[in-house]
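All of the numbers you see were taken from the coordinates with simple rules; none came from a lab. Please read all numbers here as calculations on a predicted model, not as lab measurements. Cβ atoms are built from the backbone, for glycine too; each structure is taken alone.
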Structure 1
Amino acid sequence: MLTETVAAPADDSPVLRFVGRLLQDALAAGASDVHLASTAGGLQIRYRLDGVLLPMDSVDGRDFGARVIRRLKVLAELEPTVNGRPQDGRLELTQGERRIDARLSVLPSRHGEDAVLRILDRQGLLSSGRMNLAGLGLDAVATGAIRRLVQRPHGLLLVTGPAGSGTTTTLYGLLGEQPAGEDKLITLEDPVEAPLAGALQLAVGDSAGLGCAHALRAALRHDSDRLMVGDLRDTETARLVVQAALSGQRVYAGVHAGQAFDAIGRLITLGVDPYDLAAALNGVVAQRLLRRVCPHCAEDDQPTPEMLQASGLPKAVLEEGWTFRRGRGCDDCRGSGYLGRQAIAQTLTLDPELRGLIAERASPAMQRAAAERRGLITLRDAALELVCAGITTLEEANRVTAVQE
């Protein structure tokens, strides 16, 4: 893995200068991914900013565009002359004293090759030191509910959401609730996202050559008190996580699912016994990230009656003190009208009724009805609270959450 210094290179090669400027600009913009798509006329560049792909630049000339992608392949120690098959690699970027890991994925396309550079800013993940729940930006109600789940002496806590919804950040926040060194903490991640003081962090997965289930069995023999599993993907790992929680461990695990009840169904689909899951599970945190209105260009907005109807809102909200805001676009937000993101969460705490419904294999609809009778706040409710406060827009709430959940 080679290192690319993100600054204007001393070499006078136009390709090297272009790649240096591109990486420098992507880091300055806070992009999580850089997309380079070969076209008939050259190269189209887009950044993923705050979870959304935005067009940034285009490069004329197919030959120059191909040389840009070859340069990135060299940095990631891939085969630069091989164009007909997928390739994946890693590289390290340096910006001043910062070292930033990145992954490069290259796929053949109609006009050459497409490349995606994923920027893994681990320093940014823990930029304020050891993360905890207070640093996640959730509202006080959600933070309090999650903290009560974390403080239980044993059991399983699931964190769920689609890719890019901040579940890894939340898992790190859960780990930070316990002072470093007070217990034995072991994490199983693919890859290890950021260093945690006092923790034993294991890289698992195909790239690490260590299977998650094998690593988890070893961790259970290592006198652990708390376990974090970044992603539950297979039957054996899911069953081992539940058994660890039943044996007295505190276990935090990520799982890809849309809603809290979908996460429960996902584990049952993976082969976990519903009775064991009901006994082991303390709760589920489902979350999303919504873009915030840019504070530099924000202005009052008035949704149309048609927009309110499509969003499932009555016209009366215009008279109920809702503060609708929108960014008109400026240099700070690169014309998008949004700057930064805000987390929202749905926190499901299991009670005896819910445990019984899970053990009986009741449908997600029945489980949800029981939780809503006890005041469950949906992701849609949390998103509309941000709209009401002028923190995000109605369009963004509709993009991230379903009108009818």
Structure 2
Amino acid sequence: MLTGVYPLRHGAVTNDLPIKTDVTSTAHVFADHGYRTGYIGKWHLAGVPRETPIPAGDNRLGFKEWKVCNCAHSYLKFYYENEDNERFWHEGYEPELQTDLSIDFIQRNRDQPWFLTLSWGTPHFPYFEQPASNLDRYSEKSLRLRENVEETRNTTFAMPHLPQEEMLTKEEIRQTYGAYYGHITALDEQFGRLIQTLEATGQLDNTIVVYTSDHGDMVGSHGFFDKQLPYDESIKVPLLVYWKDKTVVRHSDELIGLVDLPASLLGLAGLRFPTDVDGRDLHRLFVDKAANGLEACYIFEHMSCHIAEQQGIRPWRGVRTKAYTFARHIDDDGYLLFDNIRDPFQLDNLIDKPEKAHMRQQLLTLVNDYIDRHDRLLPPVGFIVAAGLRDKWNESQSYFGLPLLDA
């Protein structure tokens, strides 16, 4: 989302591995063209410890103004660090303060070009850590669960007041929906405050506004919470792009990946990366109703981070086309195939259906082409070693009390 390159090139191939400091980001490009750059919110690209401050300079990937917490998942009592790594603690609701800081940035920089990234931590777990007024909005509503929700094992981040091994009923998952929606509604309000600030300062007509997310959340679908799976609940995210009188007003099912977003955002602003990137400039999707997106998006889980591993999630690679989702493990030629048009809740795995053998082979060839160009299809230990990340991996594993790789 910042560099336009896949993880093997920027180094952060899983949670808590630090990003390389010599990669070019969107902030570098905007800064080189006279924009004031700023980053506010969650970073989670500095490795471990998670509470580590991010040193000024190359570690911040071109962002100058800085109000950041690396990774804490604490939404009612929290901190951020400024440009000088002074730490400021607050009580309240974290997205509100992060929005306050963003409004201040927008107001102070109104007379010059600027580029701001605001990274709220919610609606990420812990779902219930938010003001009671947020939770109350949905506490009495009979929320409709997705058709693929099933009773599933509780986790520390789903319903922390219940035993971790307890099976959650659909009614308890419905309560988690309410908390998830509470966070989302709160973000809608904070987003509205940003738009109102742009209007009040006369900047909305000449500001490109982009709203998206790095991942979704299973919230009980297919028996899982969290993410890191090829299901739509995990991989499909919103993408809203607005620039007055420039962007078209429409809902589109054209495909664009997060790796394409940086080049596309720069392209919309008339800029480009000075270095080679993996993502494509698809900004025509935002301004031309006839523009086409990708044939497929490459989706993958290179390394199961500690939470995913606890849920039994193995590394996988796959593709999402308009019609199909396909995924393979390292040791098979495919374990998951869904027809997303006929089966939008992905309940019928077609991987072994003879009538889908040709489609399965077609998608496997497509996945393997992505692997050849951007990846290394190796077991986790071999993948980490081949990527030259053994020491960083061991630092992360040690931090979480998990097994280390031998030298």
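Figure out for me which of the structures 1, 2 the number 31, 26, 24 belongs to, where semi-axes √(5λ) of the Cα gyration tensor in Å was derived from the coordinates.
Details: 1: 37, 30, 19; 2: 31, 26, 24.
It was calculated from structure 2.
Upon calculation of FRET efficiency 1/(1 + (r/R0)^6) of positions 159 and 351 (r between Cβ atoms, R0 = 35 Å, to 0.05) from the atomic coordinates, which of the structures 1, 2 produces 0.60? Display every interim value, and only then the final one.
Values: 1: 0.95; 2: 0.60.
Structure 2 accounts for this read-out.
Taking mean projected area of the Cα convex hull in nm², for residues 255-366 alone as the quantity of interest, name the structure among 1, 2 where it is greatest. Walk me through the numbers on the way to the answer.
Details: 1: 10.0; 2: 9.5.
When mean projected area of the Cα convex hull in nm², for residues 255-366 alone is computed for each of 1, 2, structure 1 gives the biggest number.
Assuming 20.5 is mean count of other Cβ atoms within 10 Å over residues 31-38 as calculated from a single structure, say which of 1, 2 it is. All intermediate terms of the calculation are to be shown ahead of the outcome.
Working: 1: 20.5; 2: 17.0.
So the calculation was done on 1.
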